[in-house]
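Please treat every number below as a calculation from the coordinates, not as lab data. Just so it is clear, the model here is predicted, and its values are computed rather than measured. Cβ atoms are built from the backbone, for glycine too; each structure is taken alone.
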Structure P
Amino acid sequence: MKEFKKPSEAELRELLTPLQYEVTQREGTEPPFSNAFWNNKREGIYVDIVTGEPLFSSLDKYDSDTGWPSFTQPLETENVVTHTDFKLFLPRTEVRSKHGNSHLGHVFKDGPAPTGMRYCMNSASLRFIPVEKLEEEGYGEYLALFKK
């Protein structure tokens, strides 16, 4: 089992691009339709850009017509933390990673079946690991999900 630990502030500044830092550490939002994963159709998993903790699977990804990657559910629910924020004056449910405390995006109750949920994430907070690299990058336990 991997250990997921948030790097120091100095390490984060070195590790992350300015956009990744703004999104994950300052609760920013990247532009829709011009981010890395909104239209990614490859099979694999999405992990926290800060810690590497597994968050979402391409098997639960769908096109929400929002311009951000959207998922019906987390891959590992224990790695996802939610709480209510009021930044836009109306309550929204923010999604953060458990170990990195990275701001990921928000979850809404307007998604498709089977969950009815839309986990609308920022690509800048995620790193995509394609199926063919899961074993090599230490996520081999997820290979079975993609066996046909």
Structure Q
Amino acid sequence: MERTLILFKPDCVQRRLVGRILARFEDKGFKIVGMKMLQVTPELAKRHYAEHVDKPFYPSLEKYITGSPLVAAVLEGLDAIRVVREMLGATSGLKAQAGTIRGDFSLSRQMNLVHASDGPEAAKREIDIYFRPEELFDYSLALEPWSRAEDELGG
């Protein structure tokens, strides 16, 4: 099992798409192990986007991500990082394929609705930025035996 951080960005919250997009992840079979709404501060934005702080586009990125509350979630499932990113589609909604989240709901490069971790190290770092250990839950879903083969359930 793998965990990934998902941020339903301010444009997603403002457009009232959080529930519809979250449902797509649940429909796929991912388990929500943590979720909360928060207002990103400039300091938090700098921690999350540390690699971009000195780039020319950073001020507009910070203004965007701090402009409205967002919803942070941790999803768990088999190959979660890769599968979630494929579900999102290309970073730019203008280039994302129909059927992906961004392809279906976004017409922008920056206003692309959802962030997802891009690898295991990023997922660990980002989850630790947004969640304390006690805010993440290990539990079993009653439907797990019906959504994965027995040899896929434990690892």
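Computed quantities for the displayed model
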item	result
helix-only ellipticity at 222 nm (-39500 (n - 2.57) for each DSSP H run of 4 or more, over all residues; to 500) derived as -10500 - corresponding label from P, Q	Q
Source structure (of P, Q) for percent of Cα pairs over 19 Å apart, computed value 54	Q
Relative contact order in percent (Cα under 8 Å, 6 or more apart) derived as 25 - corresponding label from P, Q	P
Comparison of P, Q by percent of Cα pairs over 18 Å apart, for residues 45-100 alone - largest value held by	Q
Highest-scoring label, criterion being mean count of other Cβ atoms within 10 Å over residues 93-100, among P, Q	P
